[in-house]
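Structures for review follow.
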Structure 1
Amino acid sequence: MDDSQARKFQKDLNAGLVALVLLAVLERSQEDLYGYEIAKRLQKANEGEALFKEGTVYPVLRTLAAAGLATSRIVPSYSGPPRRYYRITDDGRAMLRQWSAIW
């Protein structure tokens with residue numbers, strides 16, 4: 001495996017792990033969550049240490065929504081730009097169960 005293939009493999013593996021974790025967070029939440037809020041919950045659960053780079057969360061959330069594993073909605077914010085909130089779908093729950101069984 002050359003360096004390019006190794007980097008692609010690592011990137012794909014990381015994205016899969018992040019997707020699994022994000023689906024788990026969304027499933028356990030009783031409310032819709034936005035990206036920064038998800039990152040902060042993960043950091044708190046990891047004793048204050050960031051689990052992923054914050055910029056990693058957003059593209060994976062968009063991918064989950066595009067795949068139908070999550071839905072998103074934009075809500076205006078009075079303290080800054082609008083926020084995009086995410087919620088897991090039934091397909092997302094099924095995929096989470098499948099991925100959890102594999103991992």
Structure 2
Amino acid sequence: MQITVEDGTQVSEEAAKELRKHADMIECQCPNKLLDILEVVRDFERYTENCIEKYPEDRDTHKWLKSSAINLDQLLSTTLIQLARIEGFIDEENKIVDRQNI
């Protein structure tokens with residue numbers, strides 16, 4: 001499974017679920033905490049999309065907020081990928097490693 005979406009800037013939803021399955025393999029909860037934050041950021045991005053439609057007078061503000069949420073998603077995704085690589089959850093090609101091989 002490829003860990004990122006097509007353009008390589010964000011962890012895919014499917015990969016986030018798989019990474020969460022691996023997170024119990026280390027004692028600290030950093031991977032889970034980052035995945036929790038990523039989920040909140042993605043929820044916020046969806047929320048701002050609704051606001052763009054619902055509040056046309058604040059369209060520019062909500063577009064800016066959505067753009068900021070996307071930037072946060074990309075930063076968190078990069079952080080998660082690096083952490084997963086350090087912990088051995090993904091390989092050099094950004095493919096999730098089978099738990100039995102870790």
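FYI, it's all coordinate maths here, none of it is from the lab. Computed from a predicted model, the values in this text were never measured in an experiment. Cβ atoms are built from the backbone, for glycine too; each structure is taken alone.
When distance in nm of label points 7 Å out along Cα→Cβ at positions 42 and 58 is computed across structures 1, 2, the figure 1.4 traces back to 1.
When mean projected area of the Cα convex hull in nm², for residues 18-65 alone is calculated for each of the structures 1, 2, which structure yields the highest value?
2
Suppose volume of the Cα convex hull per residue in Å³ works out to 91; of 1, 2, which structure was it derived from? Of the options listed, only 2 reproduces it.
A value of 33 for relative contact order in percent (Cα under 8 Å, 6 or more apart), calculated from one of 1, 2, originates in structure 2.
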